[in-house]
Each structure stands twice: as C-alpha cells, then as structure tokens.
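No value in this document is a laboratory result; all are computed from the given coordinates. All of these numbers come straight from a predicted model, not from anything done at the bench. Cβ atoms are built from the backbone, for glycine too; each structure is taken alone.
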Structure I
Amino acid sequence: MDYQQFIESKQHTGTNSGFKPLFMPDCLFDFQKYLAEWALIKGRSATFADCGLGKTLLQLVFAENIVRKTNRPFLILTPLAVSGQTVREAAKFGMEAHKCQDGKLNCCKIVVTNYERLHYFNPNDFAGACCDESGILKNFDGKTKAAVTDFMRKLPYRSLYTATAAPNDYIELGTSSEALGELGYMDMLARFFKNNQNSLHPSLYRHRGQNFALLNEGAKWRFRGHAERDFWRWVCSWARTLRKPSDVGFDDAAFILPPLETKEYVVKARTKNAEYLFDMPAVSLDEQRDERRRTITERCELAAELVSKNKGASVSWCHLNDEGDLLEKLIPNCVQVSGDDADEKKEEAFEAFQTGKIKNMVTKSKIGGFGLNWQHCAHQTFFPSHSFEQWYQSIRRSWRFGQKKTVHVDIITSEGESRVISNLRRKAQAAEVMFARLVELMNNELKIAKINPFTVKEKKPSWL
C-alpha cells in the first residue's frame, strides 16, 4: 500500500463490510431508503432514529437483503410483545418473517424472537442479527448486553435500532460500538476520554469485567483535549442519528408531530408521615419509596378519575404491583399486564389493546414501554420516577409519527415527591440538549471532506 493508504488504515473509523442493496421496497420514504442503503453498505451499523420513523421496516429490509445475499437465516431481537408486531409488519410490506421461541428454525429465513429467548439460539445458524430497541445494551455490566454482544461477536452482518441509545450520557454509545465489533467500551474510554481519578490503569483494563465498578466509582468522564472531534467522526462512521428526516437532509412534511400536552397533578397524602410534623420532600431513595407507597390510594384514585373522563383509549403507567392492582379495580374496561403474566398472555393483551378490543391498559414502563405502536391512544397517566428513558419511551408509544390527535399525558405525583419530578425534568432537558448536539456534531462531521496533504510526489535530488 502507499503512504496515504497506510495512514488511513490507522484511523479508528467504521469499515464498509456490506454490499449494495438487492431489494428495496417502493413503500420506503426517501430518508428511509437512504438509511437502508447506508446500513447495507456498512454491513455493521447503528440507526438511532426517533419513534415512528420506521425502524421496524428498516430492520426488515436489512434482514431481507442479508437473506437474499447469503441464503441463510437472519435473527431480529425485540422487546417482549414486539415480536408479533414485527411479524405483522413484515406481512404488511410483502416480506416473510416468523416468530420463534425455542430456537428451532424450521426453514425460516427471517426469525423474530424476544431478548429473553436468545439463549435458545445458536449464532452459527445465522448470517446476521439486529437489535430492536438496542438501548437495552447501554448498561455495561448488564446480563442482556453481555449475552447479545457475545451472540453477535462473529456475525458478519449486524445492526442496532433505537431512539434512546444513550438517554443521559453519550459515553454509553460505547456498548453499541462493542456489539457492532467496533471499539470496545473500555477501548473507547481509553482513546477519547479521561476521568478525574486518572484511573484507567492497564491492570484495570486487562480485568475490565471485575474491576469496572472500581474504575467507574465516583469518576467523572470528560473528553480528552484533542479528542471531541475525533470521537464524533468515529461515531458517525458507524451510526446515523435523527429525530426527524431533515436531520439527514430530507423533507419533514409527512413527519410533523401533533401537539403534546402534559399536565401535573399533586395529591395530598391522607396518612401523615409518623416521623414528621408535616409533609417534607422525600430526600433519600428509601424516603421516596415510602412516600410512593404511602400515597398509592390517592394517586390511583386520581388516575382512575382522569381515565374515566377520557372518551378514547388510555394507558396508565405504574411502577408498583399494588399500584397496578388498584388501578385495575378502579378503571372500567381495563386490563392489567403485570410481570407475573406469561409471555403469551402479555402479547395477547397488548395486541387486543392495539386493535381496540381493550379500551384501557395498565402496565409498567419496563414491560410495555418499548417498541409498541399505540397511535390509536392519545391519553396517558404517568407516575414519575427517576428514569428519563422510561418516561420518554412510554409517552412515545402514543406520541409518535402516525398519531393524528393531540396527546395528553397526566403526571400524578405527591407533595413529598417534588425532588423526583425535578430530577426527571433535569434529565429531560439534559437529554434534549445532548441529542440536539449529537445530531449537530454528527452532521458536521459527515460534511467533512477528506483532504490529502500529500498530493505532490517527492522528487529525488540530482545529487543522490
């Protein structure tokens, strides 16, 4: 190779290991076609697109092309209850996908299953895999992240799709990079970041699994002085980020969201806190849990009242089993989906709600808050927590492209939970700034033209 090729080979950017599309359906919007073509040429990539921009269709197009290219099966991993929705979407767009729970492929080409069922499958059976709602990988020490990364490690074709890749901190992008076979999480930290403890020591680096908690404890990570631009160039070499089509240079006309109206309600506890003369804001997590349990009845009664005033479908999000049980009793024409329900029962209930057979739904954000399309529902009640991702994903089940009505979200809290709601607002503002900055920086880096300063051939002096 010549010198310029040698220099480029040393750069940490994603490589193109894919191929030109063999199949591209006419139903794709222009920006979707661009994203699909880019993902297939890359071979291993991530698409961080907002809710309702067609990530399910993009996954299916990616899978169909891999199947046609390799004549081998492709695996799509989804959250619980989304697998059936993905199979229906495939049929809608003229593709064939099959749901599988036990790892027996039975000549299926596009196989869809839940993350919880991954251990039944053998990676050697597949040419590639993709993750729907891949934000599930963000936890460095998470069991799901480890299982998915290990499963995908040797697959030639991989892709990730989510609206919340890094809900609060973009160093979480490292787990996505690792799953795709780019820089590992620890490699990314070592190259682009440093912390106030200067604790990235080779001994920790070698034993990353058992020492990560020590490494991350109390550490505040920041970019190295020279590294921010290089970091974003590296990210945009394997990922595309957008909240609307114009973020990647296309028209937004068909993707303008209806208004979102949020209203906060504060209930007063009927039972006094035995430790205080009057109610005080809960400070510690234990105090916040006690406050939540002490006001279950008051909050659930208000939620049921607000749902009863709504003429259409409603979703009531809860966190505690006692909240879900009481809401189910108080809300008419209601079905609760709880963690104790069998997977089949959960999927049946979600499908019944989506098709209008059930008017009102009660469930937890961690059960039904990811991946489902509920544009038919324009009203939600929400008990806030510290998780911005659960808040964002939950309201996006209804407030997404394809929704025709104004979406109303009623936030119900107690007098003692003021710190919870203020922390959620802070995280929401930080996430909005981070995502806007991420889009801006990535788009700027995509416009950078590669400049070769070594354009003039060296001339050998006459005296040599």
Structure II
Amino acid sequence: MQARFGEDLYRKGLRIYTTLDLDMQQAAERSLEGQLSAIEAGGPRYGKFPHRTYAQYLERREDLADAPTVSPYLQGLVLTLEAKTGYIRAWVGGRDFDDSKFNRVNQSRRQPGSIFKPFVYTAALEAGHPLSEIIVDDSLSMDFPGQPTWTPQNYDMKFEGRMTLRRALYQSRNIPAIKLGMEVGLENVIDEARRFGVTTDVAPVPSISIGAADVVPLEIISAYTAFANDGQRAEPQAILRVEDRDGSILWQPTVRRIQVLEPSVAWLVTDVLRDVVRRGTAAGTVGAQINFTAAGKTGTTNDGFDVWFVGFTPELVTGVWIGFDQPRKIMNNAQGGRLAAPAWTTMMKEVYDRRSTSFSWARPLDLQVAEIDSTTGFLATPFCPRPLRYVESFAPGTVPATYCPVHSQMLGVPGMTPSAEGVPGTAAGQAPAGSPPAALPPGAVPPAAPRPSGAMGGQGPPAATAPQR
C-alpha cells in the first residue's frame, strides 16, 4: 500500500477494505491462545511443559520496554485463506502483538516437516506412479562427503515394511517419502514446490522430502489452496479495494489463480489427505471431532522444534504452527497431530457452527478405479484375502496391468495378467497401461466390481494404527 499510494495513504482520507473476516479472526486468536495455554498447563493431556510459560514471563516483565526482540515463550501462528480467491480471512502472526511485533506468518522462516511431503507425492503422481504402488519402509543409511552417515528414522523409530504410497502418506512415514523423492528426482521435487509458490532456497538433498528446508509459513500454507481448489493455487490477497473519500474506487486487486496440478492429480492427493483426517495422523484430534468434510497434513520437524497442521475444506485453508522463535524442543512427544491440530479443530468447529456444512470435492470424470491387493499393489483376485483388498482411484493410464502375483498362484497362473482383449492373459500378454481389469480364468469368481465409496468416491488401504505426527 505504501509503494502504491505513498503519502496519499495518510493524507487523502482513503478507505481501505480488507479481506479479513472478524468472526474468523477472533476464532483464530481464541483457538491459538487456548491451545498454547493448554500445552503450557501440561497435566495428563500433554505432560510436563519444561519451559517458562507465557504467564510466568509476564509476571517477571516490568513493562513493555523490557520486551525482548525474540520471544522466550511458546509462540504460534494461524492463517486462514479462502480457497478459491486467496482472500485472507484470518491472520494471527503471534501471541501478543504488544510484546512482540514480529509477524511469524510472513517474516519467519521455519522448517515445514511433513507438511512438505505432499509435494513429493504430487511429483510422483505426475510422473506416473499410482497410489497403489508398493514402497518399503525399512532402514536407510546414506553417506555424504565430509559428513557422518545419515540414518533417517520414522517418528516412532519403527519400520513397517511394504506399504502402498497412499498409506505411506496418510501415516506420514519418513523413509518412504525419502525413497520416493530420490526416485522421482530431488530437482523435480523442488520444481514442484516452486510451482506451489514456495520461493525460499531449497537444496537438492534427500532430507528435503521430509521438510528439512526453511520456508515462509504464508507460502507453505497458501500452497494447499491448490489441493482444495482442483489444482488451482490462489495467490494470497489481503485487500478487497481502496476508495477515495468520495467513494470512487482507486484500486481493486483481481483474484489470481494459477493451475499447478491436473484436477485428477489434485483430487487423488486430496483424497489421501482426507485419509490423514479419517484414519491417519490427525484422526483423533481432527477427524473424530468434526462433522464436516476436511483434509489436511500434520507436520513435525526434527527433535520436535516445530509442529504444524494445515487443514482445508472445499472453502477454507487454515494452517497452524507452534514453536519457539529460537528453535528448541517444545516438549516430549511433540507432534503436529497432537499439539497443532487441536487449535485447527477448535477454530474450524466454531467457523462451521456459523455456516452450512461444507460440500465435498467433485470427482474428475477421467479417474479410473480398480480393486487392489494392498500387499502387492496389483489387481486383486478372488483369492486375495478380503481384508487386504481395497478400491483405489487412478489417474488415466496408471491402472496396474497385472493381477496379484502372490494370490493368483492359487489359480495356477503365476503372474497372471489381463490381456487387451479382456480374456485371460499370460506373462507375455499384458494389457496396455491403464486398461481396466480383464476377465479371470474360466471358473474363477470375479471380485466385487470396484465402485467409489464415501464422500470422495475412493477407499484407501486397510487402516493401521499409527502415532500422531
């Protein structure tokens, strides 16, 4: 505004209309302060908080002149954007503006942790990897010149073996994300993040796939508008219009949207991020607490310095960050799903108490479905145990062309593949990629016809218990 209007900003009696929604702003402030106070209170819900609390800080501070440049107490931020327009509806840059003028939404740089992972998976989907693809969650070590061996771990310090890409993302497993990022290409992952609006320098090292790079919270949160809005990222916007004292419009910014993903890819990733809420790392603190359509991603950085939750409905994207200005461990068992997500839930429940329940995302017509064996990633046969089968959605051309090679052996046809003509195939008669499942051998009972289920029309692999992250 200063650059556009100069001294007129202060002398001409201009009227500036912002995009802020006062009800949402107040809900954001209340939910953040309530959650920060609850964390500091500790007790049976969160356990011991090992630092000086905000209240204790205020007791020892004599006046505002004593306020430090960097807050020594637990801080946080909340940002809410309208998905289709980018209008900023709520902006909380810190806990106490009188004490700290530092705006953490757009002035800070923080590691995003696992909220960066969706960019790895969108890059993989665009490269032709289906969500049914199997990846192995196991030990991994890497050597780099002049550095100690890097041995990344999952948050729970466990490995779960073979799993689909879908499950790896909604359970936020680190090792699969690192492996997938290297397979897709780290430069491609960085390019993906750039298209989503991340402008900070990101080095092409394997750890970026689990969010070990500094980002601006405003950029990483607004990136999620692309998932909420059928692949179109909406640029953040704070001003509706500026009028002179007579009511004439001097400036009215236009909504800026950029298509960064094909709608089918955006829908697939959003469907997995719905699984985060339905049965993944935010199931208990978000999914079990709300009655409206939502998706999102938890984030926790190394040593529990930063915790995040970026959640969205078809109308609104809200991001929450909690941590210290000078990074340090928040407390034991600091996870995004445990510490940040409850603030999102409290705020959004209040918002949706005042508006109609959100609708769901329209399923793109070009998506295909197939019943998959979750242990192999191939088309399920009637002999695949029913608990292992699930219905997966696929971008055009990515449906597996082979039946499950483990359980099809029971049919006496190892590695059975459907043929292009829709009759039983052999290893030499594979159908083109993306062909729908063909007929099984004579006498076999076909699996139930795949069909969309749930509000989004897809059903992920069998749920597995996972700690919140």
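If helix-only ellipticity at 222 nm (-39500 (n - 2.57) for each DSSP H run of 4 or more, over all residues; to 500) comes out at -12000 when worked out from the coordinates, which of I, II was used? Attributed to the structure labelled I.
Please state which of the structures I, II yields 0.85 when FRET efficiency 1/(1 + (r/R0)^6) of positions 224 and 392 (r between Cβ atoms, R0 = 30 Å, to 0.05) is computed from it. Matching structure: II. Among candidates I, II, the computation of mean projected area of the Cα convex hull in nm² that gave 27.5 used structure I.
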